[in-house]
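Structures follow.
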Structure 1
């Protein structure tokens, strides 16, 4: 086992405390001790440092009808971080402000341009009147090198090898499905602790975020999870955005199957499902066959369905799970559970915010305290 140096141990303590407070939203010291298994003295010392650095705040909870001294709750200071969140969809870009406690404030949206440079121009304009932005975080519908903030390839737009640079700001960028998976892992302990979970995003394309042994798996060239570009129909002549034919994405994306793109796909599909429209049941059949390939390949414990398939009638997901379990390998079928995404909207905005909190806020706080 790797020996943990004293300085590393302190860093682990601070990380553990911050993550625990974040996941609980608000927690008393006594419960923080129970959940982290750290000593009361360690909690007292670390919390004092975090309060002094304005990273966490102490609040007095309402105790209506109770007598005695009120215990203080610990919460993340929302003003410890301010992020401009940019969710790039095939048709529309959604903007929001993200804060350190996980809250977001929606801003305007705009039509996705043909050139990425136009997005940067729009962001530059927004930064002119938005105060205190620390980080600009991007959700991208394609492959991204997260180490260099470089868009490798976005099939729907044709963007290639674009390094994102915004003077004076930290930039973070990742694939939308990865961010959807991060959002789910942050919100659910059982998913965080799973050996393998998969977030499936179905929008204009089809992609997956892979959570393996407690972290996102991106692959050595950041293309892991591109199941939308696996061959699904050997005899199809329909060309995919990637240049291949017979790709799953060209068959199962929302616009490919249902027709003209709409900003209200979830509502439309839900209405079709509730009415018993045969198109949705045909779509469920194809979708289940596609997801069986993922289940048999990766043996996930959780399969989370998002994108334009968020917020549907719960029977949709139950029917999908039934079809998958009926077709998957026996032992894979026993393990997997199909879940709807936590957020009916804005999955990728929340995921981008949580990724920035994990990658920048927490390490930055530790470095400052050191």
Structure 2
């Protein structure tokens, strides 16, 4: 990959450096974003402004703080949501010289302020997000989104639904990129042998004959109540391991009521520890009511797990081919979830197909796509 070259059309102001300057605005230093920024920083002079140090909805360990190849700045501001803040200090950075300005937090107060400033001075900007589903397009907030998105020189998109969302808000130039949290080295070369999988299960204290894994926050949107209902009608020889923190009282009550001794709630854990659960599992369940992406789907496929997810998860819609490397089911349908999991247990060809589907989704390719896009502007 070649180092980025400066161009005339998208340049915010002139720079003398051979390495172009990029200013990137986002909300928090999530681990996957920091990995991406460190890789992108190898090809440019990258400054990233973060609204907050961490999200109030996430475990304190869930943050990336190794800013190795870029300059990361945690702004000071007034909290405006779990991962959002109003940071007037963003304007100080916008007055400096950059070749490209990319706004990921364009729905947050700090991002909106940044776009207002840039548009007032007729300075170009790009926008990017993890994904989205098309909405109604009506209302004052929707009109503001249209004003922001339609004015962007380029909109980075993660998939088909995101494309439709951006088009609805008047995007003129849309470019896809492979959104992921994985480096190429993290994707298995081949499915794990049964013997090795059994060894890992023993180390983790897993005794069930088959293992269903789910990973994510214990919030309503993730649909784990649907997964519990599916577990209630399935053979108790299949263990359900849900990793994400402290389970709500309501989930624990369902487990007690239906005597689901094969359901296990696992606390949040760092990436390397979590990897062992992926390797120990047979199939991954992601019964989301809505995920604008859902990086756990990428991570499961990278460990050769078939994925059963819903038609309200963008990662699944892009990466899961129904009946090939998993299944797409309707949200809220516990019976369909249970049936799909049973099929995945029986299918021996799905693990290899899971790996094949996720290989194009690496941080290296994600960066390569961004570099190619900026060079073409």
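Every read-out reported here was derived from the displayed coordinates using simple, explicitly stated rules and does not represent laboratory data. If you're wondering where the values come from, they're calculated on a predicted model, not measured in any experiment. Cβ atoms are built from the backbone, for glycine too; each structure is taken alone.
Between structures 1, 2, the calculation of distance in nm of label points 7 Å out along Cα→Cβ at positions 24 and 88 yields its largest number for 1.
Quick one: distance in nm of label points 7 Å out along Cα→Cβ at positions 216 and 240 came out at 2.1 when computed from one of 1, 2, so which one is it? That value comes from structure 1. When FRET efficiency 1/(1 + (r/R0)^6) of positions 80 and 112 (r between Cβ atoms, R0 = 25 Å, to 0.05) is calculated for each of 1, 2, the greatest value falls to 2.
When distance in nm of label points 7 Å out along Cα→Cβ at positions 184 and 224 is calculated, the result is 1.6; to which of the structures 1, 2 does this value belong? Corresponding structure: 1.
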